[in-house]
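Input: structures, listed below.
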Structure P
């Protein structure tokens with residue numbers, strides 16, 4: 001079953017629970033004798049060659065640059081409920097995807113029920129803040145929770161900046177001109193966009209509703225932003241500050257490109273998308289006691 005080389009051993013879980021992701025790059029994905037066939041020039045830890053892929057074991061194929069796919073592949077994947085997404089190197093961009101996700105609506109309905117009840121929505125927000133900050137915040141209204149979180153995050157920015165030897169003058173972001181800020185803020189903007197793409201994949205795989213966020217509200221991808229924020233201190237900021245440090249040592253390229261390179265490598269090494277999927281399942285599939293879980 002090609003154990004190991006293509007990561008299939010990590011995807012052998014029941015269909016209703018699986019979230020196995022397979023990264024493909026620099027090759028052609030076709031159908032041969034009823035199964036998927038991938039011919040690649042080689043990339044990262046995958047040697048050049050031809051591979052047969054038992055697609056039923058995979059929840060979603062992530063096609064990185066240099067990859068083509070045949071019409072027959074789309075037909076087979078759609079029939080079996082296996083997803084396919086065109087992404088940037090390492091998943092730092094999401095360009096397009098086929099509809100996919102669980103073949104039932106239970107999780108989406110659960111999300112809608114929690115979102116529609118103000119008390120339960122606040123409970124979910126507290127739980128998400130608890131994961132990020134390491135403690136359950138007081139049971140206050142959402143605006144109060146946001147204020148507490150903002151104060152804690154400022155300290156995280158400074159702590160991580162000091163850790164990477166970066167001078168930090170505060171978070172600044174001009175939506176009209178995102179390139180006008182200093183290098184650390186530019187890097188954070190680029191890293192955040194990359195993490196949003198990863199969260200979009202996780203939301204799609206779990207069949208949840210991107211518009212129904214528990215902390216974010218106005219955005220059409222509010223829940224995606226909620227999930228991305230769970231990894232701000234552990235993934236986004238280290239990527240950004242690490243890129244700034246390297247960029248100042250060698251500025252031959254662009255900062256955005258460097259952030260995306262570091263981000264893509266980090267996403268795969270840290271299994272960020274899979275961890276996001278697990279968090280969504282834990283949030284929406286777990287026991288809703290209304291307590292401080």
Structure Q
């Protein structure tokens with residue numbers, strides 16, 4: 001009897017596990033569909049004339065037209081905006097990686113007065129939104145004569161991303177054994193050689209995470225771009241999209257095509273490098 005009861009209990013437990021697994025997968029599938037559907041809907045409508053978007057926005061395009069993309073690249077000069085966006089985002093990414101890695105190296109490998117205060121200030125700076133500092137930053141940019149230049153966006157974005165990047169890299173560097181650096185110093189290496197040949201290669205996962213988040217945040221940051229760049233010829237891609245929505249508000253086909261053009265690079269970057277994002281964020285917590 002005891003054996004029969006145990007068998008029944010085991011069967012019930014297996015059934016419970018299977019039911020819970022089904023529920024979890026059902027929720028995840030529903031979540032994925034709800035997340036992906038808006039993007040699919042936008043892409044689908046980008047191949048329709050504006051009138052057809054209004055009549056049947058959920059139907060497949062029939063016939064398929066490339067007119068919206070021709071207008072986006074022809075009238076709106078999307079390629080020029082892409083150039084400014086990639087220049088700004090690329091510069092911000094490189095700047096954040098360099099400064100964050102140097103700051104993290106100093107905070108984890110050197111002991112000095114006020115070190116804990118510096119760490120606390122870095123963490124506290126995350127609580128201040130960009131809206132709270134934009135007025136003094138804007139005045140500085142104007143006084144330096146940098147308004148309407150890409151550098152006017154690059155500098156504030158580097159400063160805005162630096163705190164998060166430093167926290168991520170500091171957590172990872174703390175998990176790197178100090179003995180490796182001590183052995184290099186005993187062999188005659190200086191601090192720059194240790195940093196460049198030991199620390200940087202070992203920090204690739206965290207550097208990848210910092211690079212991805214910095215690029216995506218810079219690419220999508222409409223607020224700073226809108227404040228610092230007033231010349232339409234120098235608009236990055238996000239600012240250009242905002243201009244399209246205000247000037248061509250009734251041309252839904254053109255708006256759909258413009259959104260697709262802007263979102264596709266971000267989707268590609270995330271899909272290719274998503275493993276590095278997860279690995280970089282968790283590596284510091286797993287090691288050591």
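Every number in this text was worked out from the coordinates using simple rules, so none of it is lab data. Model, not experiment: these values are computed from the prediction. Cβ atoms are built from the backbone, for glycine too; each structure is taken alone.
At a glance:
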quantity	calculated
Entry that produces 20.4 once Kirkwood radius over Cα pairs in Å is calculated, selected from P, Q	P
Ranking P, Q by mean count of other Cβ atoms within 10 Å over residues 52-59, the structure that comes out highest	P
Structures P, Q, by distance in nm of label points 7 Å out along Cα→Cβ at positions 164 and 212: label with the highest value	P
Among P, Q, which structure scores highest (criterion: relative contact order in percent (Cα under 8 Å, 6 or more apart))	Q
Which of P, Q yields -15000 [helix-only ellipticity at 222 nm (-39500 (n - 2.57) for each DSSP H run of 4 or more, over all residues; to 500), calculated]	P
With mean count of other Cβ atoms within 10 Å over residues 156-163 derived as 21.6, matching label from P, Q	Q
